[in-house]
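Presented below are the structures under discussion, each in the form of structure tokens.
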Structure I
Amino acid sequence: MNKLGIMLYGYNETDARLIKKNLESVFDSKIIIFSGSSRESNIVEDIISDEAYDTFEDNELKVLMFLGFDDRNINLALEKFQGADNLTRPIFCGLTENNIGWPLSQLLEHLIEERNYWNNKNKQENN
């Protein structure tokens, strides 16, 4: 199995370590954790190349990016995140050929737009 990792944005250190611990117990494997906190101007590729950066800060917007997860593992992680220790559910995303070269701020904007689109679409379907 490839190494599994996550990039987190918007979680404080306690919550970030809890997410890491929970995922490690689900997969019985070490999870590498990267922080995007206060790195909005950095390119995603640079962020996920810097395991030593360990500043985690709360933000209203919370994001979890899967790194090295296959579809089955992503589905399992999503399932196990439900109600995990009262943590706020993030916007989940995966690393792609496109977003690896984006500044984190661009990724965050894209994820917000995508979330708003789907929320509006669901509201329209339920009316």
Structure II
Amino acid sequence: MPKYTYDHIHLRTKKPDEMAEYFEKMFDARVIKSVQSDGFERMDLDIDGLMVFIAAVPEDEDMAGSPRDPHLGLDHFGFRVDNLEETVAELKRRGADMAREPRTIRPGVHVAFVRAPDDVRIELLQRD
């Protein structure tokens, strides 16, 4: 039976530098710049071992058909945190746009959502 392990998340944006700066500011990501095998610049993020790759989309690309709520495909990704209220307060201090304020979804499970650039949604999850 195959074994599957995590490798990376891949985001697409028209402004890779701004996306990387956002994750660096909000989540203390380490930005790694390199050149892909096709010669194009690539930007990766290391968020405490979680790898996020950022791919550029041409500025003139028509994004009119981009998905909005509800949509199929990747809805969000999540970060587990020790203290949701403190985390949200710190992210707000850094300028984060909260898509959903903290709430308890069932006993012992608390969530909030951050809206990152290009409508990337990030769940913050505290499990008691």
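Values in this text are rule-based calculations from the coordinates and carry no lab data. Note that the structure is a prediction, hence the values are computed from the model and not measured. Cβ atoms are built from the backbone, for glycine too; each structure is taken alone.
Odds and ends about this structure:
- A value of 0.60 for FRET efficiency 1/(1 + (r/R0)^6) of positions 18 and 106 (r between Cβ atoms, R0 = 30 Å, to 0.05), calculated from one of I, II, originates in structure I.
- Entry that produces 67 once percent of Cα pairs over 16 Å apart is calculated, selected from I, II: II
- Of the structures I, II, the one that -5000 was derived from, the read-out being helix-only ellipticity at 222 nm (-39500 (n - 2.57) for each DSSP H run of 4 or more, over all residues; to 500): II
- Once relative contact order in percent (Cα under 8 Å, 6 or more apart) is evaluated on every structure in I, II, the highest one turns out to be I.
- Sorting I, II by distance in nm of label points 7 Å out along Cα→Cβ at positions 50 and 98 from high to low puts I first, with the largest value.
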